[in-house]
1. Quick check on the output: 2.0 is distance in nm of label points 7 Å out along Cα→Cβ at positions 81 and 281, derived from one of 1, 2. Which one produced it?
2. Computing Rg/Rh (Cα atoms, Kirkwood Rh), for residues 209-256 alone gives 1.07 for which of 1, 2?
3. For distance in nm of label points 7 Å out along Cα→Cβ at positions 105 and 169, the calculated result is 5.2, so let me know which of 1, 2 that is.
4. If Rg and Dmax of the Cα atoms in Å, for residues 41-152 alone comes out at 20.0, 59 when worked out from the coordinates, which of 1, 2 was used?
5. Can you rank 1, 2 by distance in nm of label points 7 Å out along Cα→Cβ at positions 9 and 241 and just name the one with the largest value?
6. The value 6, 27, 36, 24, 6, 0 for P(r) over Cα pairs in 10 Å bins from 0, in percent was derived from one model only; which of 1, 2 is it?
7. For which of the structures 1, 2 does the calculation of FRET efficiency 1/(1 + (r/R0)^6) of positions 193 and 249 (r between Cβ atoms, R0 = 35 Å, to 0.05) return 0.90?
Structure 1
Amino acid sequence: MTTPAGRSVRLTRPLDLTATLAPLSRGGAGDPSIAFSPGEVWRATRNSEGVATVRYRRDGATAEVTAWGPGAEVELERAPAVLGQDDDDSGFAPGHPLLRDLHRRFAGLRLTRTGAVFEALVPAVFGQKVIGLEARRGYRRMVRELGEPAPGPVPLVVPPSAATLARTPYWAFHPFALEQRRATTLIIAASRGDWLERLASLPPESARALLTALPGIGAWTAALVTGSALGDPDAVPVGDYNLPNLVSWALAGEPRGDDARMLELLEPYHGHRGRAIRLLEAGGARPPRRGPRLAFRHLERA
């Protein structure tokens, strides 16, 4: 086991550790790259210096961060941003009663900023045009098969590197429920891995524009990436299957909506539309179900 390094992060803003880091559980329950337990979160990741395991633990007015592996020092430097301590919600003034209540109830929900662009892009590609359960299951399987053991004392797996995915043929993604189109999108993006990581230094709107210039990357995928990798408070995943209904139901009492209606309802919160969405999702409001659900496919068995 490598020797750990650590630091204390003084919490200048309220912090709900689990709610803030929940978007990093991209494979859902059983994601082998992250583990939640009362009061702490363990995360396996990689950066320009290599792989790392990071433990974030809330301790009163501070968060104790410990990291293992060659990428440990980078993750310690990034820790305040990951914990949402530079997330500025001062311009968010929700007028809708539900959003006002959620903003008060979830005061500790910060927007995380990991700086890990490719790490956020991979599961977003998995989620394109399929139901979430299918995407999460395939992503978990891919991490276990192509990732590597994480350093440190817990049995996590670091998601595969861009170099690994770039040299993987498209047909090898079939067991992970990725058809040729999404597999090709992933391989092309992986071949631009270093370029993608440099997007973390740009304003979110600039990064979204550059992301959508890549083949197979649209507004939905780009918003998911900037939402967690860049802490983008205005990220709106246009094209989502469920989100327009959620926003329309929560903010207007309308059980069904489309992207145009969703954007209309979110317009008063421009600049913080992604924050409004996170609060609505955290609040658990769900429109009534109607019509057939998307079918669960088993591409890996085809």
Structure 2
Amino acid sequence: MFRKTFLPPVADLLAFEAAARHTSISRAAEELHLTQSAVSRQIRQLETQLGMALFHRVRQRVVLTDAGRVYAADVRAVLQQLSSATQKTMTWSDGAGLLNLAVLPTLGTRWLIPRLGDFAAHYPSVTVNMAARSEPFDFSLVPLDAAIHFGAPHWAGAVCEYLMHEQVVPMCSPGYRAQHGVTQVQDLSKVVLLQQTTRPTQWADWLGQVGADGVYALRGPRFEQFAMIAQAAVAGLGAALLPRFLVETEIASGALIELFPQALTSTDAYYLVYPESRAQAPLVRVFRDWILEQCARNLSRQDMQSSNQTPA
């Protein structure tokens, strides 16, 4: 339970945050459509309530004190949460709602967004906002309802719903394969192996699975996201291990081809993650059911693609 004694007026917090961000009373006043004297008065009121100075006044500028610097960061976060909560509430009407979702950048861009039209067709009154997140975070500190996570099913205070494993196969551009004459696994010793930063042992695992000897698995440039490594492969910079479902467009257009059909299945997997407190929230349940169906379809398509492949 919060104590009202420690809750300054929002107007004072807004004036302080703007002045801290601009290091200027005049620019804060301009942003807030107030006079400089009004902004100065609000900051003085806040300093009086706190019992300490938040700024040093240096000529025409204001410079945060040590305490002011810490307080400014906290105030900015609280104001952002308040803004997001207000926006979420304003979107509600009968049967309508807003779902704030954190996604892995490449998965969101290449797999989820192309399928959101189907979600919108089934749930036209629901708005899905998306933010890029690559690492676990504390749901209590950010205005997000759920996340799509790759890794182990461990997330403090949250439920992890299994979506799918990741299967990767070696790919490159047709021109790159012809240029280097890659026809058997051992030929990979002659090419550049594009490395995924977040999957550092992937090439070694794949080569070990197919029994390849004499291929140094760790050489080659490193890329942080699948979107980067896919584009590098299209550009003829080397061979990459890529999930089929993230490069469907490149495969269909012929920009990428599979070098060999053997797939490496990850020990980690994709999960839909949401706070335990949101487990029964209607929007979370609706999105969970829909994305589980999408992943089941994706798995069926992968199985069909694998069965249609013949060993190189």
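Throughout, read-outs are computed from the coordinates displayed, never taken from laboratory work. The structure displayed is predicted, hence computed values, not measured ones. Cβ atoms are built from the backbone, for glycine too; each structure is taken alone.
1. 1
2. Values: 1: 1.07; 2: 1.00.
Computed on structure 1.
3. Working through the options, I get structure 1.
4. Label of the originating structure: 2.
5. For this comparison of distance in nm of label points 7 Å out along Cα→Cβ at positions 9 and 241, the top structure is 2.
6. This value belongs to structure 1.
7. 2
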